[in-house]
Structure P
Amino acid sequence: MTALALSRVEPVGHPLDLAEDVVAGLSGSCDRTGEDELVVDLGGRWSSYQLVLHWCADIGFLFATSMLDYKVPRERRGAFYELVALANEKMSAGHFNFTTTDAVPTFRQTLLLRGAGGATVEQIEDLIDVALRELDRFYPAFQYVLWGGRNPADAIAAAMLEPVGEA
């Protein structure tokens, strides 16, 4: 059996320092609310979103979360649980969460960095891009179910349409 030569890679810098630079380069705004937390304001197609990036150094991951700007009424929660499950089936990165405690839909995504020596600009850009893409893709579906009274399957079908061109 061959022995593996393992070496420990020490982080190059704080990933949120890099995230601040990336957001500035995207002409976005952000607020460092603590050493390990950054709040990023994103202008989306359907809404403005607040993406919170949290660095967990002891585990080595960068956690991104964005709560949507509405509370789900009790009478729509069953349909909304179904909608979240259907949306998560369509996603390859990140997921939506919805709990009875807060009744607010939340997008979550994690970038694992343990042993990587730090995050890259591309990884931070991708983390932000994926969050914005998925929030924008499913925002109308959430609206259809919550305020339009549509069923979850129809809402997901409408969200999955890829429009071509511009009107």
Structure Q
Amino acid sequence: MRRGERVKLGPVLYREYPIGALGLMDDGQGLSRVFLRREGCMPDARPGETPLTLQAAAELDEYFAGERRAFTVPLSPHGTAFQLAVWEALRAIPYGRTRTYGEIAAAVGRPKAARAVGMANHDNPLLIFTPCHRAVGRGGALTGFACGLEVKRRLLELEGRDPSI
């Protein structure tokens, strides 16, 4: 994807979950956007559902019920080559485990790019499906999360991880 290029997105399906209302969108190829609904967020999106967003919603229902540890819905993230590599590395982190930004940077072949990994996490278009909540600071510190540290804490607790360590 080139800088400034717009991605065609379908209708948005909103569903309530323990962390708040999530918006789910697909681009016809796979799930392309999952976001925490906030006032003014995606004001031009038209409500609706697709087979992919319904599948994603069902998988999220199972995830929040503690019945799902891995997702099967096809994903279609859009980003730079570096972002895509980081997001792939995030998806490789097992359920209930964490990795530091430095470990993720090393995994993508850029060991000195921990801050850039943090920025890629911030730009992650697929909340939960690309588990950026599993990225932590050095020593396991809960740092930076676009949806707020309380949401990150709750997701880690759901996965059985004590977010205080």
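2.2 is what came out when distance in nm of label points 7 Å out along Cα→Cβ at positions 18 and 34 was calculated for one structure; which of P, Q is it? Provide the component values of the computation, followed by the final result.
Values: P: 2.2; Q: 1.5.
Clearly, the read-out refers to P.
A value of 2.0 was computed for distance in nm of label points 7 Å out along Cα→Cβ at positions 82 and 106; which of P, Q is the source structure?
Derived from Q, not from the others.
Of the structures labelled P, Q, which one yields 1, 9, 18, 22, 21, 16, 9, 3, 0 when P(r) over Cα pairs in 5 Å bins from 0, in percent is computed from its coordinates?
The structure behind it is Q.
Taking helix-only ellipticity at 222 nm (-39500 (n - 2.57) for each DSSP H run of 4 or more, over all residues; to 500) from the coordinates of each of P, Q, which one would give -9000?
Going label by label, the one that fits is Q.
A short reminder: the numbers here are calculations on the coordinates, not readings from a lab. The model shown is predicted, which means the values in this text are computed figures rather than measured ones. Cβ atoms are built from the backbone, for glycine too; each structure is taken alone.
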